Structure P
């Protein structure tokens, strides 16, 4: 199933192990970096992998590190550590030349509810730096919904940066877990900003990352909204082992046939 805007989550640490599978299946990987992989990254090997993928007509997106990071942190040491990680991942992005690079915004109302304006100000400064790098590279930066119960903080950040290179990654699994809004309400607010969607399923209790169609999310409704609001957005399967990837790609195939009828 090869389509230029369909991607599959792939940790960088496992790329070498699964490179043959990626090439055989024509899978476009969303390459996910952690702090550890960035600290031990061999830029020359990354260039070689990027060249192999490009030679085989394979596109990439990138998922930035997020564990323990906070782009709007109130603690200056945490904020600087986050910005350093973001600088590191943008160095990798410059080599890979992905379509989109996805970041977690790090907001939740339990930690930042009384300091929302300070969180927003720090986040604006952080992502202005990231977007400046992205403009030089030629890729889009997208912030993903995680714990957001409604999209106002993401919307404020998107409007403040006000750049076509700064968009939204809509994670339908996280929406199902945390949002108090319907899909229609979420897309009414952020639909025009969606550059990528993370596609996985759950029953609204834990972040299972099940293949789409195997838990509780109404994917017909989701894909109809994507077609209406973000028809050119990338779709990224977020499954965490090869067998789940295979099932997810199979379950995705009817929606791919609708989007790419001449494949």
Structure Q
């Protein structure tokens, strides 16, 4: 597979979970990749693994909600690879609380990483793409939680709804520069994020044992099982490639049929 040959892709939150699945698939498809993550050691481990397998990859430590650090990440990418073609704003987190326990600290922390950082990533990547003059692809990680609300993590739902709106706004603004902006919306994906969510729910007494939370959410998946990070690679590669050139401002549901819209 080489439909991304010669392309340069940044993937944030790429040290584990969905982000790692994305960055590995893009490398297999021929892209030169930047493994961007807050955890520098884990990012370097993924990049090193990719290089061992013969792919071109670098790791960059970044707080995606810090504009100065995002600018530095993009500058480092250009130094390493010469340009940027693909920006995956994937980094995100959740800290569930019962609806009435959500406070300003919880809400603002989640919105900072899941929504504000997407705006910053879109803006700074687009500025570089515009300067290069040959368009580009921006892809944001949304969620089924952006399409419907769950009382256990209302701020996360709000943040992912914001991702969808930012995707649409960015698509309208950047089309004139030949930059497409799309999102994909995973459902239940077996990642460290879900492990953390379940432990939080156990600690708060919402569920009793490991596996209960993900099983309850998975019961409505039409294909009958939750996804793994590698299951999302094909959607990610499609949105990053020229195969999706006529698609912009859209959210691709990649949830196994949980939410039908």
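Given a value of 26.8 for mean count of other Cβ atoms within 10 Å over residues 19-26, calculated from one of P, Q, which structure does it belong to?
On the way: P: 13.8; Q: 26.8.
The correct label is Q.
Ranked by relative contact order in percent (Cα under 8 Å, 6 or more apart), which of P, Q sits at the highest value? Don't skip to the answer; put the middle values down first.
Numbers: P: 16; Q: 19.
Going through P, Q one by one, relative contact order in percent (Cα under 8 Å, 6 or more apart) peaks for structure Q.
Quick one: helix-only ellipticity at 222 nm (-39500 (n - 2.57) for each DSSP H run of 4 or more, over all residues; to 500) came out at -13500 when computed from one of P, Q, so which one is it? Going through each structure in turn, the value belongs to Q.
Comparing distance in nm of label points 7 Å out along Cα→Cβ at positions 11 and 163 across P, Q, which structure shows the greatest value? Don't jump to the answer; show the numbers that get you there.
Numbers: P: 3.0; Q: 1.4.
Across P, Q, distance in nm of label points 7 Å out along Cα→Cβ at positions 11 and 163 peaks for P.
Taken together, the values in this text are just the output of simple stated rules run on the coordinates, not laboratory data. Being a predicted model, the structure only gives us computed values, none of them experimental. Cβ atoms are built from the backbone, for glycine too; each structure is taken alone.
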